[in-house]
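In the part that follows, the structures are each spelled out as structure tokens.
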Structure P
Amino acid sequence: MTEQEIRRNARILMWLVTVPLCLLLLLTIVLAGNVVKQGGGHWVPFMLIYYTPMAFYIAAILMVRSALARIASGDLFAAVLPSLFSRAGGALLFGSLFKEFGVPLLTWIVSGAPYIRPFEPSAVTLGIVGALLLVVGQLLGKASTAQDELGQFV
């Protein structure tokens, strides 16, 4: 695959990633509008707590879109992927940890009653993938640094 094909594919993927990103942002606006329309009241803190993980997931999607845009504009993979994997992996990991532990804990604190919900393996899976991306991003960063150092000797 040539560099031009990679750049073209990155541009296409960037726009394909934009679709779910826009849909998630629209959903967030609709949900917030629904809370306001219904008078908000005591539901606002619970909605903020419940939808906080979505902010981390949206941030991860924004990071992927930004990295694809950089690749489409000609940036090298070594300059893009380590930071993308580390930052997006951290966002996915933190979002899933917040979903599994932060949401129940903060809901309990705000409501004064225990918040018991069913176990969600999807959030745990997303957290594991996020942790893996975080580690791979660090390894790619070290490999890129080592390659640069070795290139100085040649």
Structure Q
Amino acid sequence: MNDRTINNDIVLPRFEDRRLYEGVRTRRVFAFLIDYFIVLLLCIPVAIIIAFLGILTLGLGWMLYGILLPLVALPYVYFTVGGRNKATTGMRMMGIRIERMDGNPVDGLFAVVHSVLFWASCTVLTPLILLATLFLDYKRGVHDMLLGAVIIRTNP
């Protein structure tokens, strides 16, 4: 086996084909926008449920509005990226999926940690951190590199 080591990650030969990364950056942006729209749509019924819960609990349930977006987004990521397709709905529409560089399967916990690291890095380091994809190998973001993940095309 002809493995290389990059940033302490074992790079499997199947990730060496550069066609896997053509247009991935643009596809990730559009997949993010699609997924954000889907999560916002899913927030509507959850917000209605929280409204009724707030009435039943004499207003205490309304505190859940403060965590409404993560309350919807994290299960969405857990079940889509952590599922058999290894991609959210937006990622599937854009023809990309997430893989682990070490060859292990992507599970729900890995997907949630990947998503939380993305949001944390954008919050702490500003969205300019996403410019790292212009310089890092395999067009990975900092959060991808920290977890040993890569986003590839499903049909290169």
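Comparison across structures P, Q (criterion: mean count of other Cβ atoms within 10 Å over residues 49-56) gives the highest value for P. Looking at structures P, Q, which one was helix-only ellipticity at 222 nm (-39500 (n - 2.57) for each DSSP H run of 4 or more, over all residues; to 500) calculated from, given that it came out as -16000? Matching structure: Q. Ranked by Rg/Rh (Cα atoms, Kirkwood Rh), structures P, Q are topped by P, which has the highest value. When distance in nm of label points 7 Å out along Cα→Cβ at positions 73 and 105 is calculated for each of the structures P, Q, the largest result comes from P.
Readers should treat all values here as calculations from the given coordinates under stated rules, not as data from a laboratory. Predicted model only: the values in this text are computed from it and were never measured. Cβ atoms are built from the backbone, for glycine too; each structure is taken alone.
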